[in-house]
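What follows is calculated from the coordinates using simple rules that are stated; it is not laboratory data. What you see is a predicted model, and the numbers here were worked out from it, not measured in a lab. Cβ atoms are built from the backbone, for glycine too; each structure is taken alone.
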Structure 1
């Protein structure tokens, strides 16, 4: 706790450096927000994601790193209706930090928000994301800022979440500057202290497992703020196969294992269940993955974002109960271009 307070004080003092010309002041850019949306594979929530950016972002840069042909066609169709605001940028098979840094380089406005394709913002009511935009516009243009945005978590389906992961703070918006960049970071997680979502399939694994993840690195002269309004939702709701692969993704990166993520996941489920079929393993995995979930009190959260409401009402993913206990999840295909959950 003491080290965190000290770090905040150092940051607060360092953020004054541009005012006294100890470091260059931020670039002279138009006031506004560039949303950097990384898209890879088959993004199930890309439509409500992009819809919720209207009225908030001045430009939307869809950073395509191996998106499916269907997702590319969908993004291009949406872009044709507002070509001045939405652009799809082909990033090839670049690493995630490189994709995000490409977005920073291509952005035109004062603020950049790294916006994953499963984030959906509230566009209405007292906690609308537009309030964050107004806050950003009031901040001193002579200084650099990093603003962490409180994000409510949904998991399993749109009516549940993990009790130890009800919200997250890693989504962020920052003043675009020459020394801000995304990098890889490595670490270790003790098996017994891993969040519920990371515990299935790890019985018998080492006490610690290595992870690797991408993160933002900014100089000490960035002032750090927090936006606590419940404006943003992380829709951590995917089909079973993708959820299974995502479960092993950070571990696969950290292990530096040869071969693809699918090959790594196939090896791990074979160790646990003696099966190599990922679709079969995904069904068994989801039954275990969903057991710790708790129901979401939508009223206490202030309701769902408008862009998510059709998906809540026509849910394709539904947590299954038997005698009051979670026993699994039903799953129907999400049809791109039509409301489903």
Structure 2
């Protein structure tokens, strides 16, 4: 009986917490989100009269066409350029199956636009001067980024959102690029969180790549923490990319994880192997459970430290937290999880 009642009690406790939310009211903040569909028009191009079709595409998307052609496809974009025409034809032929799978998932973008609007209302609440970009969808080659900030747009690469079971992700070549523990996150539900990660990186670029382990953990933890502020109602599994099982394991073993790191590692290590183990993507983190631990556990611990610091300095604005040094955060957080 307890096993049945406990989740019900937990549900009402969560519901009560949501009713008494501890995040700001942002519904009155004006944000307009319209998702442009460059991908739709690109895959409607008539390959039999490509120069004219490309001119029309450029005229319709003057603020993105060149960024797409040069920055993503690596060609000039000139409609008479043989290399441009060859690349465009390759995309139309080789990526039509991916487009056919992902397009129906976003046949109605109103839900996604609502989610993006809510998250950008939080962005504007905390950072009023931040200019909300335009939003546009594209399909690039599989090795192209899934999220790109251009001068005008936050561009969403739908080639990374065809769904974890998409056949194109299952080939050996693609699995070398995107192992299953990465491609399982290639679902459209991850788009808002990935957009917020791009915004956080735009606001506070992570320059810690050459820094010691603990500094990288905290700097990346700060970025995860700020994503939390922009997406306070989004499931942690979406924001972190961990499975629920991995999250449960982290929460249950937080003290043991931190204890292991400080006992077995030099927190100020800079060697690539140690950094990669705790910061890089992976199916699990070496030294912990291969079945339950996530890869890149460092940012999760970093976020826990930042949470502790922010809670102890509740009067600080998010910008102040983000600008605090890792040393200051570590010393003042007094992080001692059980």
Structure 3
């Protein structure tokens, strides 16, 4: 049995906390908001983010970050990507020099301004002594299904494969099967930028553009993500695996996908400001569109679907314009 600290009490942090308790680990979930923690401890359910599943009796809940992290063997970071740096900087001040936990980054995203992946952010905020203990989580995994112990396969990646295998063992069981990898870049970029394609496929579905075009967006979206990730050092096989194709298909087609839901609403004519204002949770794809577009430009990589989504989200382009723009591009070979 390991001592686990889960940072973040959204739907994903809650699901992972439930799973870790089910695995028999001594688990503490940290929430930034004391009132939220008190409500969960009293009612034994996260009514705000995951009301479908009761919290285990043995799950500890706290808003004291030092208490949550103290003595942990594994710290699971399930904080939205835009807030990861702030949380990990705070965490670093609560770790003693003697503590050497492993860190599982469970959020998917790339910072808009720095273009750092979440592993990059973790290494910067936690310090060089923890670099080799940072692990990233990817793959097709809706939170509520993990919480309900429905079958799920994910991938964990670290620069040191032995560290990835250690986390793999702690995660695997009770409905969840983890695979190990040392392709951190591939797992991270596949997980972050599939959200952009999910927005696009949601727009497609909301606008009633058909199943043929949805399949084309998923397939060409994977080609774009793979092109960029490989340029950044990822392996093609990773992008055709759980963290690439697997996560992309789930997020683009699953009814539980927040990014797809945002896209559907856009396709039906609602504004992005109205949609986001009505949401209780974060749709990472909106900010990840900025990250993907900027990273592709920096690397000199062509990503027409990403560029088109950027035009829709940030320059107010119409769906009709987007369809015309993509369909009238110069003809080319399918494979580079």
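Hey, mean count of other Cβ atoms within 10 Å over residues 38-45 derived from one of 1, 2, 3 reads 14.6; which structure?
3
As an exercise: percent of Cα pairs over 19 Å apart, for residues 150-317 alone, calculated from one structure in 1, 2, 3, equals 56. Which structure is it?
Answer for the origin of the read-out: 3.
Can you tell which of 1, 2, 3 yields 1.09 when Cα Rg over 2.2 N^0.38 Å is derived from it?
Source structure for this number: 2.
Can you tell which of 1, 2, 3 yields 1.8 when distance in nm of label points 7 Å out along Cα→Cβ at positions 182 and 302 is derived from it?
Label of the originating structure: 2.
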